[in-house]
Structures are given as C-alpha cells and as structure tokens.
Structure P
Amino acid sequence: MSIQAKIDAQFPEITLQTLSGEALVLGRPPEGKWRMLVIYRGLHCPICKKYLGQLNDMKVDFDKMNVQIVAVSTDPEEKAKKFASELGLDFEVAYGLGIDQARDFGLYISTPLDSTETDQPFAEPGLFFIRPDGGLHFGEISSAPFCRPDLEMIKMGIGIIQEKDYPPRGIG
C-alpha cells in the first residue's frame, strides 16, 4: 500500500530513529511548530555536505520562524553520525529511511556508480515543508545532487506562508 506524500494532505507518519536517540515521526512536527524535512543522499555526497552546512548556518533564522529542521537519509546510523559530526550539525538527523519509504515520498532512487561512491541504493534529494497540523504545505524533489531549492528563497517563502496565510499550491 502506498503512503504517498501529497500537497495539502497529511504527511506520512513514518517513524525513524535520530542521532539523539529519539524516535521521530516524520509527519508529526512538535506541538505548534512547522517542520522542514530535508532528504539528503548520504555521507558520500559532497554537495549534500555543502547544502546542509549552509542550512546549519541558517538554523537560527528558521528557529525564529518556529521551523524545526530535520535531515534524513537512507544511510545507516554509523554513516549518519559521521556525516553530522563532520559538519557539526545543530539540528535533528534521522537515519535509515527505507528505499520503499523514499519511493512513497516520490523520491528518485539511485544505485551507486561504483564502490567508491557508496555501497547501497540511496534516495536523491527532497525537501518537504510540513505544517503544525501534519499537512504537507510544499515539497521539492530532485533527480540529481546539484538541483536543489535555494535556501534563502525557501526562507523567504516560509515567511510569506506564515505572515499571509499563503495556501498550499498545486493541488487542483
């Protein structure tokens, strides 16, 4: 059964473990908060490191907007720990997203180009903005590591959504 992520519908309530040791339900933001869920390719991806490093530098801005940042990959715990540690990430990192779960989110799946890249299939990037009620407000998926939404534009857009009660688009 598919649990596809659809705009203006409840985001799938998949539970993953986080590096902080907590179980996190992806489609259930903390009380009264928005959640920006960023899917990254994994430890092997230098572009992911740059993107999430930039996001980490902007965390204070998103905190002020009442947005919780969560990064997720298909990597196992050890790789996720190394990734977060190398970058000094100051937001929640979950790990072990299943390939079938990633497909349910509409994400593209890639196989490694060779053994120096990584040792397992992985999800390509995605970004999902989830309302406090668990509904998906907007999403962006990519089939390549270098095609991602501009984080300054995302921040500006979130400000408009919150200030003007801007509705979800692309549902009709």
Structure Q
Amino acid sequence: MTGFLRKLLGGGVPEGFTGELERDENVVASAVLRGGGFLFATSLGLWVPGEDGPRRVGWHLISKVTWGNGVLELVEARETGTAGEAVLLADQRPVRYVLERPGKLPDVVHIRVNGSIRSRHRRELPGGGAWFVQRKVPGRDGIVLQVRADQGTDADAVRRVATEVAEKIRQALE
C-alpha cells in the first residue's frame, strides 16, 4: 500500500514503526501525535510510544479512555495478581496523547475497549469498593474476570470476594 493510501485508509503500520506485530494482528486505525510519533489500533490492542520503543496495550487492559479537544486520555490497568480465577488490576496514572490528525482512531479505540467488556458490576467492600468486569481478551478464547479495587479497599476482602465471584461464574458455566 502506498504511503498516500495508507494515510487515507488508515491501514498498515505507521512509517518508522520499530515494534513487531503478531502474525494475525491487523492495523485498524492510526493517528499522528503532535510533536512526532503515533498511536495505532490493531485487532489486539493500542500501540503507544514507550521509553523503550512502541508497546501494545491489550484492549482488556484499558480501564478508561476519553476523547476531547484533540486529546486522547488513556488509563491503563496493570495486572497485580490473581484471586482464584480472577485477575486483580490496578489503574495507572492517566496518560494524555495529543493527536495531530485523529482520523477514526478515537472511535475505533472507544469501540474496541467497550467491545471487550461482556459484563460489569460494582460491589462495595470494607474501605471502598471494586469493579468486577468480565472481558474478552483479544487473541484468546473465553472470558476473564477482572477485579479493579478502589484505592484503600481492604485487600483481603477484595481477594476473598473475587475468588468467590470467579468460582460462582465457573460453576454457572459448567
């Protein structure tokens, strides 16, 4: 695909990309960042600039994304452990990306993040609460239960309840 068509249609990796896509990973949309660099969305996640070069954030690890005034703000989650079959998450600080020419990237990111969510509910726990989210992980079969607790929530209560919820889901699927 020529550079002009790639820019017009949003296909292919951006020029200068130094990472490596998975064999079945397809580019869906890309955008140039103000000041240089790029973001691009694939079937498996959002590629963002990193200290050691570009890196992919899986759709299932994006807790929140907002778009406004030319800025895409991303809250990435980090896996901190497990509780039974549940994966425990902690949100990182929001990162802001100023898009020079956003194209369809903000819409694609919004659709992919929300599309990975199968169900979600909030539960109040000692010291705060937690979100229980069932998500599809791109490139893998099945659904994973993710638990993202508010800061200050009792960690033992989170682990206990997450384990119980994961077990109930497993039993319901048998």
Structure R
Amino acid sequence: MTFAGHCFRCGAALSAAPPCACGSCGYEHYLNARPTVSLIILDGAGRFLALRRARAPRAGLWETPGGFCDGWEEPADAARREAREELGVDIELGDFVGMYLGGYEFQGELLPVLDCFFFATLPAGAQLLVDAVEASEHTWFPLADPPPMAFETMDRALRDAVVRAG
C-alpha cells in the first residue's frame, strides 16, 4: 500500500509516510511531536484545578488547563497565555513537572504531542472566568486521588506531581 502524502516543498507524491525523503527534490519529511503545555494548579490544600472538556476530542472528560504552544513560543510563556485564555487569570507559574509523549486526535489524525507540565498557583483573591468554549465546568480534586483524565499524559503527570509536591 502506498502513502498518499505529498512533498511540502515540490508537491510530488511521497512513496512512504514520514520519516522519508522526497524522490523528486530530496526534501526530508518528519512527523515531529507538537509541543503543548498543561498546568497543575494547586490550591495549597492538596487539590488541583480540573476543567471538564466542552469540545472534541474527549468532550466531557476532565483535564488540566493548557493547550498548544504557538510557533516559536517558549513553553512557560504558552502556559501563562493559556491560563489567561482559559481561566481569565494571570497564574503564578511554578516548577516544571515534566514532559510526556502522547497523542491528540485532530482532523481525523492521531498527532504526536509533547506535553510539558508546570505547577502553578492562582494569585490571592483570583476569580476564575472559565472560557465556555473550552470547558463546561471546573472543580478541585485531591492531587493524590484524581479522576481519570482526558489524556493519558495528564494521568502520568499527576502521578509524578504527587511525588514532586511531597
């Protein structure tokens, strides 16, 4: 079976899925993980903030706030931006928890993603203004006993966060 992709540079048909080189122009194609950021926002009482996804993929499941990094955007900057967009607050970014390779269904494809997780806290007196396009509700769960999350990388990061938070 032949791969139906085309070269990004010259448009010639590719004979295989990436990683491969174009037979016409030699351009090398790769399928690299897309960077994302997620926030494990702690409340000081051993709980983390979770959002219920309002849209596909995995609508209705719990997730940590976050999203894709823009091109040339540092992950820490993306984390702050995503907090403003999804929660309407400027978070206080904490320590880096880790990076986890996962998948994200988008436009009929399973894309590889590299999820970067950070601890964060809300400023004193912060009022959340959750973006209804992103989430239908929010709540606080015990860090040591989270529900199943929308993405496996979130489950892994939360397990590691319990150890790192002490």
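Rule-based calculations on the coordinates, nothing more; no lab input. What you see is a predicted model; the values in this text were computed from it and never measured.
With relative contact order in percent (Cα under 8 Å, 6 or more apart) derived from the coordinates and found to be 24, which of P, Q, R does the value describe? Answer by label: R.
Ranked by Rg/Rh (Cα atoms, Kirkwood Rh), structures P, Q, R are led by R, which has the greatest value.
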